[in-house]
Structure P
Amino acid sequence: MKRSIVKLVSLLIAAVFIVSCGKDAAKDKSLEQIKAKGVFVVGLDDQFPPMGFRGTDNNEIIGFDIDLAKEAAKRLGVKVEFKPVAWDGIIFSLNKGDIDVVWNGMTITDERKAKIEFSKPYLNNRQIIMVQADSTITGKDMLKGKIVGLQLGSSSENALNEAADLKKSLKDIKKYENNTLALMDLASKRVDAVVIDEIVGRWNMAKKPGAFKVLNDDLGKELYGVGIRKTDLTFKEALDKALDEVKNDKTGEEISKKWFGENILLK
């Protein structure tokens, strides 16, 4: 009996080892495949300034995350391609294989971590509430009975969902394909407030001085990371290493100062 038990345990250990090795072998192919392809495809919302958006000169996709992705790709010895994807379906596109990463000011959340892997965080962010500059609204408690806009499928939507009492008090929530449309409606007074990533919101405020203001209240702090498939662990390790190199030398500082006027990258 004891011999049988020992034999059974040995077989189980061997099986676990084989499965583990199989998984390791499978995951190791991700970096090899990227190298063989010579390019990784970045999925993004191309109307998300300053992270990734269309430039006015030639409609080329530019932005902070665009510059970071290009530099990381260079250090991996490959090229990078940018593919606009509807934000509310971007995780599906990633897991389906239409894109290789989501690199677009993506907030790291538990809900998303259940579906995808993330790089190391590279930026801090908050979910802020923007209103018109002449608005009488001074705090989130004054949003009762008001109309609030946000981007569909964004962390702004998640943040408002988590603020259950505030959400329940609103007259309506308008959901947009992108933040640009939400802010256009705020400027036109079709909504009373917009919940938005602070980095994106303040960049838009700088472009339109005197149009908007930010309430002191926020709907939570968060971190940005690059979204990667759970199976692509060797690619993730290589990308993390490349990002660390960029963040810790002058290149990352120069990219950050170009878009924000200071170095805001997390070390």
Structure Q
Amino acid sequence: MTQDPRGASRPLALVTGVGRTAGIGAGIARRLAASGWNIAFTYWTPYDERMPWGAEPGATAQILRDLTERGADAVAIEEDLADVEAPARVFDAAERRLGPVTALVMCHCESVDSGLLDTTVESFDRHFAVNARATWLLIKEYGTRFRGPHGTGRIISLTSDHTVGNVPYGASKGALDRITLAAAHELAHLGVTANVVNPGPVDTGWMSDEVRESCLRHTPLGRLGTPEDTAHLVDFLCSPRGQWLNGQLLKSNGGFA
């Protein structure tokens, strides 16, 4: 650990799914860095390459610069979380470079649109491997390794309630919810809190004009969510002030219905 300007050691947050500068994961990583955390983050370029937005050249280097400018020591770790061995490798790399993980913030996902009639078995299995199984394995690694002071540990997962036309994504996110919330009780002896955050629709480059207009119509505040909106809540949950929120699925979506 390094020292922050207040003289206290900077704890380490492991943030998964930080592949693009415009993404929610990157927004969370930047906010936590500004609040005094060191950051280890994961990304998987082949996922972005096969999605409509494509890979972002130089994104990892830019995010690392953003984090160091905010006073953090930071490391980027590229891993395919569909690999059952990847979570252990991620923790090994983070601990080797920056020390023990205090907060585990999971923003990774597999999200490829398909419905009940056109989802393939391969796609269904990959969604569950990335969104559900990897979440369990990451939490398992965290729970096995955490040795921080009682009450300081944090687990946060990002979820979604989207299912229609996106069945494997929504179903696997439902599994993610239950896995994460179980940690609030099963890891209680460690003094770790575990919460799930549903950020609602955040346009990070995936929305069509039609989707954007529909989301605006259904949001009372008349705007779309931003990565910063989600980052502020995660920052609070990771802080000492957020300790009493535990075992909750929180909607941070501007009232989207």
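From which structure (P, Q) was helix-only ellipticity at 222 nm (-39500 (n - 2.57) for each DSSP H run of 4 or more, over all residues; to 500) calculated, if the value obtained is -14000?
Label of the originating structure: P.
Name the one structure among P, Q that distance in nm of label points 7 Å out along Cα→Cβ at positions 39 and 143 of 4.0 was derived from.
It traces back to P.
Comparing distance in nm of label points 7 Å out along Cα→Cβ at positions 127 and 223 across P, Q, which is largest?
Q
Of the structures labelled P, Q, which one yields 26 when relative contact order in percent (Cα under 8 Å, 6 or more apart) is computed from its coordinates?
The read-out was computed on structure P.
For the read-out distance in nm of label points 7 Å out along Cα→Cβ at positions 79 and 95, a value of 3.1 was computed from one structure; give its label from P, Q.
P
Of the structures P, Q, report the one carrying the highest value of FRET efficiency 1/(1 + (r/R0)^6) of positions 191 and 215 (r between Cβ atoms, R0 = 25 Å, to 0.05).
P
Work out Rg/Rh (Cα atoms, Kirkwood Rh) for each of structures P, Q, then name the structure with the largest result.
Biggest value here belongs to P.
Any read-out appearing in this document is the output of simple, stated calculations on the displayed coordinates, not a laboratory observation. Just so it is clear, the structure is predicted and the values come from calculations on it, not from any experiment. Cβ atoms are built from the backbone, for glycine too; each structure is taken alone.
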